[in-house]
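Below you'll find a set of structures to go through.
FYI, it's all coordinate maths here, none of it is from the lab. These numbers come from a predicted model, not from an experiment. Cβ atoms are built from the backbone, for glycine too; each structure is taken alone.
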Structure P
Amino acid sequence: MIRRTVAALDERLGAAHPLKRTLRYVFPDHWTFMLGEIAMYCFAILVITGIFLTFWYVPSDAELHYAGSYVPLQGTSMSESFASVMHISFDVPAGLLIRQTHHWAADVFIVAIVLHLVRILLTGAYRKPRELNYWIGVTMLGLAILEGFLGYSLVDDLLSGMGLAIAYAVAMSIPFVGGQFAFLVWNGEFPGTSSLLPRLEILHVFLIPMAIATLLALHLAQIVRQHHTQFPSEGSERVVRGTPAWPGYALRSIGLFLVVAGVLFLLGGLVQINPIWEWGPYAPYLSTNGAQPDWYVGWLIGALRLMPPLEIVIGGYTVVPSPFWGGALFPGIVFGLLYAWPPLARRLRLDDRREHNLLDRPRDNPRRTALVVGFLVWVFTVFAAGATDRFYFRSFISYEGQVWFFRAFALLVPFLVYFVTKRICEELRARDTRPLRGWGGTVIQRDSSGGFQDLRQHKR
């Protein structure tokens, strides 16, 4: 029956040859290539769980008194949006499981994208002819961060309300156009009008997911068109070695999807995340709680925290308010460097202009690896400064002292890491070509007569 069905389709569509080529497409076997797949499968889980949540979520700031199952908040005045999320969490069957799985999938999604990007930077997978695919990946990372921020802003709890207040301040700080931009997005002064949450929902549920899905399709299409990169030990510049799409790689990939889905649902069912009933509904007069923003926003919070209160005032008019430096300029520099990296690496003579289908090991290009690692340490330090609120609260070190420590750490340590990483890579690369370097033993070789001779002159 299968043979007749395939024959009939081939007679009408001529699909046999393209289908055969697709099924015989070869995937390299290195484990780091699975990071991109994990991100793709997290996105699929996000779409599935997100569709479930949209059936009960209400994007409205209309006030009501909570009358749901969670007794401590019964009778509390809150927005209809917050009440709908409480209803999902406590009254909808499997609602809390799906909501927490959705939240965990968002966190793991961005983790996988970041690790995938780090692998690309360290191995030179962004080089010609794959610059466009690299830029698509960086764009997806930016959209994923924005999508995650909009997602937890929809809840209208105290955490999301404070996040929107900070975002409003950053938008207002953009020189010359900040006031108009913030007024346009919020449709008025903070906290905005009743149209804010519906706007955020349209962006979060429809526009940004469609943009990510489109970019993901383009990303995969270019990979198929250009073929995968691979390490020199696995293939060559013209020949890809690995596992064919069917049946080997397809079954393995399906297994990976099931593992990713299983782990995310286990996290959603067993590990609590974002317990909004502890934060409570947002009100403009409330300004603090015990919550910590999701990790992918921590680096922006850290930048706002570390930047000194520097403002540029001309003629009595504040041209550049202080939130601009950490909230807008710092992420602009980070993503600007990421977008500029392929031509910048060529300008710094880290790469050449030839086509490359083979990857480098990090040790093969010490300067490039050291620059990438130093850059990552710089961003991670700023992230740590915004992700240690609990440490601030529990330690005996003053808040000001910790801020000054992280400022010094962010300025000095990346340079130290650069030189240490470069030295380690150079040493590892040297040991590849001279494996006995520094060894003081004796080299013994067996000759053709069956005897052995001491080759001390070959000691290196």
Structure Q
Amino acid sequence: MTPSTLSLIMEEFSLSKYNFYIEYKHEEDRIIYFNGISRAIFSANKNEHNFFQHQFLNIDSLKKKYPTLFEYFVSNLFIIETNFDEIGYIKYLNNKDIFLDTSYRVMINPTLECNFKCWYCYEKHPNGYMSDEIQNKIIKHLEFVAKYRCINHVDLSWFGGEPLLYFNSIVYPLSSVLKEIAVKNSLKFTNHATTNAYLIDHGMVEKFKDISLDSFQITIDGDERKHNSIRNENGDPSFKKIIYNINLICKEINSAHIILRINYDNNTLRGILPLFEMFPSKYRNKITISLHRVWQTITETNKNHPEYASEFNQTLKKASELGYHISHADNVPKLFRRCHCDKYWNTEVNYDGKIFKCTMDYSEETQGEFLSNGDIKWGNNLISNMYGRATFDNEKCILCKLLPICLGPCSRSNLKNISCVNNATYCNMDDSEISYKDIIINYYMEKKTMRLL
């Protein structure tokens, strides 16, 4: 047996490129182990960590001496077969989550009007609302898809503008019909609304139950003073009313889930902690705290202002300790795609009948059209550009250790030529407020909050 042949036999297994070992000082100086592909995560004390690292120096010996430990690391992809194509597997998982996810997400804008005028909003809020004709086209489309396409779930989502401006005339009756179509065809039906929650009252909450509307994204912009300076109805404050309505939803709807989005700038998080005490502990397991920097201030990152990252992490840590679920834009993605808009079964219908793949494109030319039989015809160029290859299929992303955490640009970024495909110096992580280490730590905290560790 030649030395080269012996080497091949001994190197049957190797460590994954996407293993991370992160110091976590909040738990007796433990080390977090995380694999980016499997998303497996656990922590080890210093002695365990030293032992694992020593065993990794001779994987063949680890296999023989500690077969149970070896199998754990193999099954969670910390240890891989030497010929295992990790990039190919990431592409497979990406294709799977884009094309084989047969939950059909249909986002509908009944209007782009809004009762608030938040200074950072990217919408122009033209007057107008969805006509009966457009609503009928949506109904016909769902009937077509339910009958002729292999979907198993209608995931309805309301957006705007403020969708609840037209709750009784559009959201409620159209949801009722679409729910009936789903039930008739034995499809799961879920209903979500992105709303400022100002217009909600007891009567509306009762109607939410009829249409299975139990999922909401609701935004708070800091403490009461700061929030009211940004989110108000012609000067009338909204903070207390929104807090009341969030508690009302949690009280009246057993299955309620609220993403409490906190938009922040350089000063917001310093006074945010009292907000978390405004929701009774019995409701907090229904609320996910999601932090998002206001996009107009996104250039001020922790590279120049590390105190912002510290405030960010302390806010999430406090929320977790109080019993909330935590998430944020820079967390480890739950699926192997950058955005829900990247999935094949995703359609967004504007109030004027224009059809898109992304909420950011409503002011542009329509990307698709309803056909007479209820199907949608998408532009060939759009489809080929979106689905012809993985959004991260470029040299910069492929060579990056953070690929399974970041997953590269979204398809819209590629279409708009603002991604690293066309700009070798750009990376999504460049805009991240926090480091990849903090992202992994926050993922670990989230799993602990959900009692998955």
Structure R
Amino acid sequence: MNLKNKQVVVVGLAKSGVAALELLKRQGAKARATEISAKGSVACLAEKLTAKGFKIEIGRHTEDFLKGADLIVTSPGVPDTALPVAWARKNGIKVIDEIELGFMFCKVPIIAVTGTNGKSTTVSLIGHIFNKSSRKAVVCGNIGNPFSGEIEDLKDDCVVVLEASSFQLFRIDKFRPKAAVLLNITRNHLDRHADFNEYLNAKMNIFKNQSASDAAVLNYKDENILKNTAAIKAKKIFFNKGRFDICDVRDLKIKGAHNVENAWAAALCAAAFGISQKDITAALKSFEGLEHRCEYVATINGIKFINDSKSTTVDAAIKALTSCDEPVVLIAGGRDKNSDFRPLRDFLVNKVKVVVLIGEAKEKIKNALSGAVDIKEADSMEDAVKSALRLAKEGESVLLSPMCTSFDMFENFQHRGRVFKEIVEEFRRHA
């Protein structure tokens, strides 16, 4: 699509929205942006963008601002019910997500990874394997740095490794990755998607435009995936089928069965691009893992503290718990995503001695787990860590694995994880 002189409205001024604005400007489009928030940081950003010549609307979405638009580009956090999306639908205006915009101008192969859990670790693993084998990979997308912001710097010999969320995949049009990875699908984001089927279909969109010359890397043990592979035209490559023999599991620095799956998927993806078994094995062994993903923080009085702030689903917390060999005091809670917390009950027996709850979802989680485990409540992260330190014994662990989003108390999961680590470190210094 030639966007020169086209009127394009970007909805949302988070990082992806700003990256989209800048890319559109470079492509000669007449780009402007609308943002529903008007908090201090947004106002400051709007002022800077206005100084660059962009027309910016904050604190609301209005039809007057949208009039004349040839295209609407949404940030991942924009729901289908938002006024700009509804207005575009009513007026027959095309709506795409920021990753679709990036794809329109991307001239190198794309490896896209989605799933309920494990996306960030897997894209980082794939990037690590490529870069260790001397083949340049740019890791971007939902992991933090927007796809649109990388387009101008992509070299002809590199590969894009893109983390894609259901929100980003929901509105794709022609987006077509050379390799698409679907790690797993469990209930998630039902506060945004109408039901599980809508969420599932959004994830399956990653394969929508692939052909037989592309690769689809799939989890053989995930029933929700296996039941929905018939329409996939790409070559199907399965992990979790047979035995993991890429390297000795004990050599992996990232622990847990879920990380074996992530490593397996990453290895198959790299192999599909011609990277040797030797290079793949060496890279897997040297991968250190990511911040906020089952990250060891410190040991205080023989008690190990683990930061799994990235855990925003019940399934992620279950995976974190199963990777712990010792008894656990679990810190959980935050803003609910219409999750069902009851499946956690079976994993508490003989594993979790106490659950310390924080945040808006305290009561819901308490009701779901009542009778299965001892439950305490805390008003802040500091209170939760203090309580957990008192309740745990030498040889046990304190695990922050919230099962919820962070937006009730923190800016994002990274902020939540950093606060947890700072509090733990403060207690360690005074132990």
If semi-axes √(5λ) of the Cα gyration tensor in Å, for residues 12-139 alone is computed and equals 30, 17, 16, the structure in P, Q, R: R
For volume of the Cα convex hull per residue in Å³, for residues 132-363 alone computed as 160, the structure of P, Q, R it came from: R
Which of P, Q, R leads on percent of Cα pairs over 38 Å apart, largest value: P
Among P, Q, R, which structure scores highest (criterion: distance in nm of label points 7 Å out along Cα→Cβ at positions 292 and 316): P
